[in-house]
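What follows draws every value from the coordinates through simple rules; no lab data is involved. Being a predicted model, the structure only gives us computed values, none of them experimental. Cβ atoms are built from the backbone, for glycine too; each structure is taken alone.
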Structure P
Amino acid sequence: VRERRRGLGVLSYPWLSASHPDPYGARLRAVKRALEQNPHIMGLFWDFASLPQKPRSEDEEKVFRLGLRKMSDLYASAVGTVVLRCACIPECPPELRDVLRLERTHVDEADIRLAVQGSITPNQVKRIEVMAKGILHVHLATTPSQADMDSLAELLCGKVCDHAYLAYNARPYNDRGWCFFESVVSSELLGRLNPKVKAAIAGL
């Protein structure tokens, strides 16, 4: 970054699930193509790979918090980095379609089924799949609306689990908080520059 040669790629993209941003490698394939087409990029910042993920030790937590504070500098550097924006949302794989993910569950399967069915429509639950200790996938008969999903998450969280969300997050890039932040900070400075400076930066 200090060399001011735009040799560091900074990835901006929407996570496809809360537990893993790229569960089927679609992002990885896109990044590989981008790096092959831009050989001047010598390094890459990818949040999931570059920052310590859970479970974290105390030292790793400090590194993670420091990374969060410094991330904006990477996205905002007009001369040190290249922002690689991967905005597309791959099609949801069949096994995650209409699946509600519950994490840190507090009650048994029967109570979860009653809670889900009581909050949306009758017979909405097709089956419940245990993914790991405290983590369940609830397979739904149909895809709930975002409003129904928000209501369901509010009802379930704290009552039967700590976290509830669709297993596959198809929310568009521009509707994501982190993506919006990264997009704004990466374009704010360029928007304030005069045409000659913009042209010089584009030639780096």
Structure Q
Amino acid sequence: MVIFKNRGKQPAGFTLIELLGVIAVIAILAGLLVPMSQKVVQSARKSNAMNNLRQIALATSMQSIGGQFSSASNVTDFAQKVGLTETDIWVFKDDPLVRQHKGPVPKKMNSKDISGFPVSVAVASDIPAHADPATTPVAWTRGLQSNGRWSETEGIYGSEGGFVAYLDGHVVWYNDLSASGGQLVKYTSSSGELTGNIHEAIASNATVLEYKGN
């Protein structure tokens, strides 16, 4: 006798509507994940920028305290004098001027190699050794204007804001240095008077060095 086993119903495949639904869900998830991954990358790069500025501030402080720091004529000269000559400290991947520049990033901060190439950091040269380390800015992201805001076209992060590193090594993100009457302490003030102008937060004989390339 032949016995026929009941195999039950075979599972049906996806219908076109179901497939379209799955594709739509995948597209939505991809749309959510891409911005999230971009934010993670941006956050990591900002963290790296903070660390670079901290290195510059501390190197400058050591030179000033030791009485070895002298006047620098430009950013590359400054880099040589504080002993930080690797360009990855001074040139940021987020910098729009760097992205627009043709050719590879130079390896060393010297006048010959860096000529024409934008530097992402501005610095204050000739800071007096007796300057207050906690309130004296020494390095900041390029594009900072005298009104306390960063330039939309020349700022590393556009007009969103930027980082300022102080002589004691702490680094702060600011959207606008002129907010709330000023975020910086005037160098000449003995009472902690505030200002939004970076030039007023450093000694009058100090020099701001910045290089946008060409």
Structure R
Amino acid sequence: MDMMLTGRTYSAEEGLAIGLTTYLVEPGRGMAKGLELAQRIAAVVGDDCAALGTPVPRISVEPGRAIVAPTMFTLYRVGVVKPVTTDDGSVRTYVSVDGGMSDNPRPVLYDAGYTAALASRASTAPATRSRVVGKHCESGDVVVHEAALPSDVVPGDLVATPVTGAYGRSMASNYNSVPRPPVLAVRAGTVRVLVRRETDEDLLALDLG
């Protein structure tokens, strides 16, 4: 309790010197690879405990994100495709889509990284340096900062960003009065609507004026 009240970070050696025993190591939650991270932490903690001659504590990792994130991807429809020359003279293709920070605010909130792939058709065109951006009229509305999309991407194509199951829907909002997209389940070629698409009427339903 004294350690908690002081707000200090104690090393293992300091803890031993004052008689502390560590029973549990919990690095937190939201880990992208729960089992792999737990194994790496266990190896480091095990080596340190062996060097100090102390018992190995229990290692606990909350794997919610690691379990849920890979189960979902977000599908966007391409709007405008625009090559832009950057400050260093190279060219980056900006691919605007019909979503963005309203359905996935993680990139703009804390620079979360995602990938993107052309989902509606096969392409043999060479990959080009791309940036997938949203439709919300904000400079930070970037879905994927660095993507390698085929150079023949055109308006109307579908682009998928994988691993959005953990926080996509739960963090989605009606930013700039954009209705939230539906959630669909796909299994053995069958599609089922889990959450229907929001409509403009849904957004206006709470207005009393």
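Descriptive notes on the structure:
- Highest-scoring label, criterion being distance in nm of label points 7 Å out along Cα→Cβ at positions 154 and 170, among P, Q, R: R
- Looking across P, Q, R, the calculation of distance in nm of label points 7 Å out along Cα→Cβ at positions 114 and 186 that yields 3.3 traces back to Q.
- Of the structures P, Q, R, the one that 13.6 was derived from, the read-out being mean count of other Cβ atoms within 10 Å over residues 90-97: P
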